[in-house]
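Asker: Right after this note come the structures.
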Structure 1
Amino acid sequence: MRLLALTALTMVAFASNSILNRWALLDGTTGPAAFQALRVVAGAVCLGVLLLLRGGLPPLLVRRRAVGTGSLMAYMLGFSFAYVALDAGVGALILFGGVQVTMFAGALLKGERPPVLRWVGAAVAFGGLVWLLWPGAFGAPPLGAALMMGIAAVSWGIYSLAGRGASDPMAETGANFICSIPFALVALLIVQDGMSLSGAFLAIVCGAMTSGLGYALWYSVLPKLDAAVAALVQLTVPVIAVLGGVLILGEVASGRLIMASAVVLGGVALGVLGGQRRMGSKRS
């Protein structure tokens, strides 16, 4: 029960990143560059303190940090700028689906040979995203914002692929957050948008709690979860974001979003379960 509760709390934290970011930008008094800068700083401080309490920071100026820091910053910027125009649930669905497609493509480039059901699942999920984003269709999200979230999705997928072999994922994440601070501040200096007190509060909560502590919590429960379970529980993130957007932000869950969500999440579930079933048959 404790593991179930911690896992559920982690999924809520991940979905809350979308809700908090959209909430902060909703009234126009907080800009996306200011929000991402404070989010990065708050996450770096939170994870840095955790690492210092645990024994110290990892090396910061190493070659592998370039990919981690670059992809993390591209994710942060795309994520924040997309939520100027996207609803929380729509953004989470684009992000989640795009990450899965990116990681699938990355696995292919590394020489992995996925089973047929994983191919089918990836195709179904990608089709659902295309349906949701088709330009000019009724209920389709703004194309520019959707492209920004697509950049965030690809960047987070690259970040995840780059960190798969990390011996200490929390240390790597903390180091990447710390190294991202100068770039986040440069982006703020270029855009020079403002921030309200409420926006600052939401950015700190998003950076320190739902990003920093959320990632740390996820890394603590991940080794205790079966790989299929770990993948499947993440299917709840867009659903939680849609519900949070409706209940907290007053967003409307259109029929198009609901149907596209079902197609995308169903495709991902098919790919995960299909791959696990194939692995199970090989072991037997």
Structure 2
Amino acid sequence: MTSTHPFAEVIGDPIEYSKSPVIHRFWLERLGIPAEYRATRIGREELQGYLAARKRDPKWRGCNVTMPLKLDALMQADERADGAIQVGATNCLVIREGELVALNTDVAGVAAVVIRLARLRPTATVTVLGSGGAARAVLVALKTLGTNNVAIQARNLSEAQSLAQQFQLALPPRPFDAPVRTDGLINATPLGMSGSPPLTVDLGEMPRGGWVFDLVTSPNPTALVVEAERSGLAASGGLPMLVEQAAAAFPLFFGAEPPRDTASDGELYQRLGS
């Protein structure tokens, strides 16, 4: 597709469920910026040729990257920001002086939601479900917030132990189905997502004043969020994190800060179906 305006996009496969176009198009519309934001299906075998062509397009401003391309895109970038290196994946590619730069705005998105939801104390304890790429982004975010009292609960305990050592976590890994006994819980797995197996987790031993953050965005609310709220815990699904990571990427693509006033956020979440 040839564009008469500058454009950015989200790439991955599948891509039809991405909510990124809704977010970025809303902000472009609000700001009156003559630019586009697209969703483009790209498989792993197509990625190298796609990036080479996009680098030659003067109207291309970059892209968000979703599964299964986050590691491949990191490896094919010319430069890698520290956050992307720490996570071992990129969700955002931009052009700087003709070079393709890999970043990771998921870290900022996770941190922003945790700050609002948890008001972390230095002694707070957190359980992270999962040991994949999303869990790494969560661990980097928690590290930036000064929290290392973190326990990973994962099916693969050897991977969990490796992550615990890498991030110098104060709490040992636990089996995936163990009861959660920490102040906070972050689900960094796809379990509970529409089309994925359900997530079963025991929240019965979490303290009063505890909180749950489910990175899953669909359905909204997730079963985990519903269960947490029923248990008297503060809870958030993944949509706020999606908005926050997009807010970090938007100025990189379009050179302007997105409108984040109460009215704008309210209308955006309505469009997202929350």
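Asker: Could you figure out which one of 1, 2 the value -25500 for helix-only ellipticity at 222 nm (-39500 (n - 2.57) for each DSSP H run of 4 or more, over all residues; to 500) was computed from?
Answerer: 1
Asker: Computing relative contact order in percent (Cα under 8 Å, 6 or more apart) for each of 1, 2, which one ends up highest?
Answerer: On the way: 1: 41; 2: 16.
Evaluating relative contact order in percent (Cα under 8 Å, 6 or more apart) on every structure, the highest lands on 1.
Coordinate-derived values only; no laboratory data. Keep in mind that this is a model prediction, so the values were computed, not measured.
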